[in-house]
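Down below are the structures I want you to see.
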Structure 1
Amino acid sequence: MSVRSLHATGYIRIDWFTPEGLDTLGDGRTFILGTEGYIEMRKYIDIAGRKGENHLFLVNQKETKYYDCTQLYIPYGEQLVSDVVNRTEQP
């Protein structure tokens with residue numbers, strides 16, 4: 001799906017990555033690409049071997065940074081279900 005605003009353009013793509021050698025079912029990840037670098041979020045696994053879930057990588061012109069997001073609460077899923085059930089729209 002293509003998305004566009006007055007200030008940016010992008011696209012959303014859905015793939016299902018589950019090679020037999022992967023230690024989890026599915027590989028939920030999100031990429032945000034920009035002119036100076038990108039952000040990669042991995043929901044279920046860090047292929048570099050870090051334990052746990054919710055890994056975030058920030059790569060720019062100078063460095064690669066890793067952020068452990070296991071303690072970060074993200075209410076998007078719950079809010080989406082609530083909006084669908086209650087026919088509302090949360091900001």
Structure 2
Amino acid sequence: MAANTDPVLARFMRHVDAAAGIYYRLDRGLAGGRNAAGTDATLTMHVHAARAIEHELLDDDGAPLWAYLDSHPRYAAKWNRVERRYYGARA
């Protein structure tokens with residue numbers, strides 16, 4: 001992420017990266033246990049916050065978020081995987 005990144009884009013990326021990190025730790029057995037409810041709540045918060053940012057920008061075709069996702073397909077795929085996994089969609 002560049003130093004001059006749009007603050008909304010930076011916020012979106014923080015939420016996506018955090019949600020992806022939670023799934024990474026869950027898949028490797030590094031999270032859960034006695035804090036499982038907290039993990040679920042944190043995951044929900046990050047996914048919903050990222051989606052809220054998307055919805056906030058739906059009418060703005062010139063938003064930096066769309067240009068970033070278009071020019072960084074690996075990051076767009078990361079968000080797609082997080083979102084699909086959270087909502088239970090199968091690839």
Structure 3
Amino acid sequence: MRKVQVTAVFWTLLLAVPFTAFALSLAAYTTEHMSEMITWVASVSQATTVGGRGWLPELSARWPEVVGMIVGQIIIMTILIFARQTKLAEDQSQA
């Protein structure tokens with residue numbers, strides 16, 4: 001029983017210490033370079049869209065279409081499920 005506890009503590013520390021150090025260094029790097037990262041993301045966004053509008057305006061213009069397609073697919077799947085259940089009920093009542 002004692003060996004299990006030692007092994008669990010060993011592996012926990014072996015994994016926790018490096019990942020904690022990595023998370024702290026990543027948080028510090030992000031804090032120091034946030035303005036540069038935002039500038040880079042904005043420039044890439046404008047360079048990769050038609051008309052240079054950026055991704056956020058493009059996505060905000062398209063979200064109603066995406067929502068409509070998702071709702072339509074949900075309706076179609078619901079109809080198919082109910083039709084299948086009705087067919088199964090008819091098959092069972094005839095047997």
Using the calculated result 15.8, 46 for Rg and Dmax of the Cα atoms in Å, pick out the matching structure from 1, 2, 3. 1
Here helix-only ellipticity at 222 nm (-39500 (n - 2.57) for each DSSP H run of 4 or more, over all residues; to 500) was calculated and came to -33500; which of the structures 1, 2, 3 was it taken from? 3
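Laboratory data are not the source of any read-out in this text; all were calculated from the coordinates shown. Predicted model only: the values in this text are computed from it and were never measured.
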